[in-house]
Structure formats: C-alpha cells, structure tokens
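The next part holds the structures, each set out as structure tokens.
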Structure 1
Amino acid sequence: MIIGICMDLVITKHAKERMAEKAISKEMIKDAITKGAKVKQTDGYLASHGYIKVAYKLVGKDCYKIKTVFVE
C-alpha cells in the first residue's frame, strides 16, 4: 500500500501564479520531481514528467523550493 510522497514544497509567488494559470497541482509537481527526467541547471534542476516541467532547488532533506512550473 502506497500512502503518498512525503515531501515539503516551498512554492514561490511566481510558481503559484503559473500553477493557477495552467491548473497544475502540488501532486503533479511531486510526480514530476520524483518520477520525471531531471536536468541539472545553474541553480537547481529542471524536472520533466509528461507535459509538465518544474524548475526547483533542493533546500533541505525532502524540502524543495519550486521556482516555476510550465507546460509544453
């Protein structure tokens, strides 16, 4: 039985605005981070899962700062 992904998300104002515009949920962000392909960026990572991309930075154990989200 899978209970869920235990991770903390710190979501920037910019990312919250993009989430609202594109109807992206926190669960979709968590899926992108845990299941998606990751590319190292200058200050963090870009995770791609399905049509969603998430730019984030690991800021602690299981704590992720979500910088932006978008769709392709």
Structure 2
Amino acid sequence: MKKTYKIDVDCANCANKMEQAAKETEGVADASVNFMTLKMAVEFEDGADVKAVMAKVLENCKKVEDECEIFL
C-alpha cells in the first residue's frame, strides 16, 4: 500500500534527511520526499500497521530534523 502525506520542512537537505530516515523505518518498503510540493510518499510493507509505522517514521524524522512535521 502507498500513501502520501503533507509535510513541513525548511530546506531540501532536511527533506533528504527525512526521506532517508523514513526509508530506514521498519515497515516501510520505500519512501520519497518532494521538497517542492512538500509531500512524502510512503510505500508500506505487506501487513504493516500504517498508523504505527507512520508514528515511528515521524519519530525517526524528528531525530534527524527536529523542526520537521508530517501531517498524519
């Protein structure tokens, strides 16, 4: 399953950090961040609990860029 989320991030470098953090999160098959549109597309592994995985993605993104936001 693939879902798109609105994000708030200040720079392209920070968006890249968010993308990498999301990709490394358990339950995420793939992720991409588009800084120009301020959107994050996340593809989930089969059987993943989307809400729990996204909570972990947000937590991991906050570790690398504490001022970022993902609107879940």
Structure 3
Amino acid sequence: MYPRIRDLREDTGLSQTKFAKLFDMSQTGYSKYETGENDVPTAILIALARYHNTSVDYLLGLTNEKNPYPRAK
C-alpha cells in the first residue's frame, strides 16, 4: 500500500509538505503514512482515494485496477 500512496503523490508533482497541507496535517505525519511507520486512518484513506480518483482497494493493493468503482448514491 505505502508505495502506491507515494507513487500517486509523486504523479501529482507535489512535495510531501504541499500534499500534507491539502489534508491539514504535518509533513512528518504524512511521511509516516508513506513509509508505513503509521497506519493510515480510514478517513484519510478514503480522502486519498477520492483525491487520486481511485479506490481504497487499489491503495491497499487488493486490486491492480486503478479506476474507481462507481460511487454509492
């Protein structure tokens, strides 16, 4: 999971610092998600999936399909 989170961020061209600000957290806190030092809370995982227009399953490595599922209404 952690390399996918990093790779998606890098694809945006944003530094960890700038990306962390989008999610109202410190660079250090965000960095610990990318390295696997800290588990990613569910709310942040969902926010990351939405930001990157992908699924939580993709972030977790449960699928290689990057496209998101249709959203529930």
From the coordinates of one of 1, 2, 3, distance in nm of label points 7 Å out along Cα→Cβ at positions 25 and 41 came out at 2.4; that one is structure 1
If relative contact order in percent (Cα under 8 Å, 6 or more apart) is calculated for 1, 2, 3, the one returning 27 is structure 3
Re helix-only ellipticity at 222 nm (-39500 (n - 2.57) for each DSSP H run of 4 or more, over all residues; to 500): value -12000 computed from one entry in 1, 2, 3; matching entry is structure 2
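All of the numbers you see were taken from the coordinates with simple rules; none came from a lab. Predicted, not measured: the structure shown is a model, and the values here were computed from it. Cβ atoms are built from the backbone, for glycine too; each structure is taken alone.
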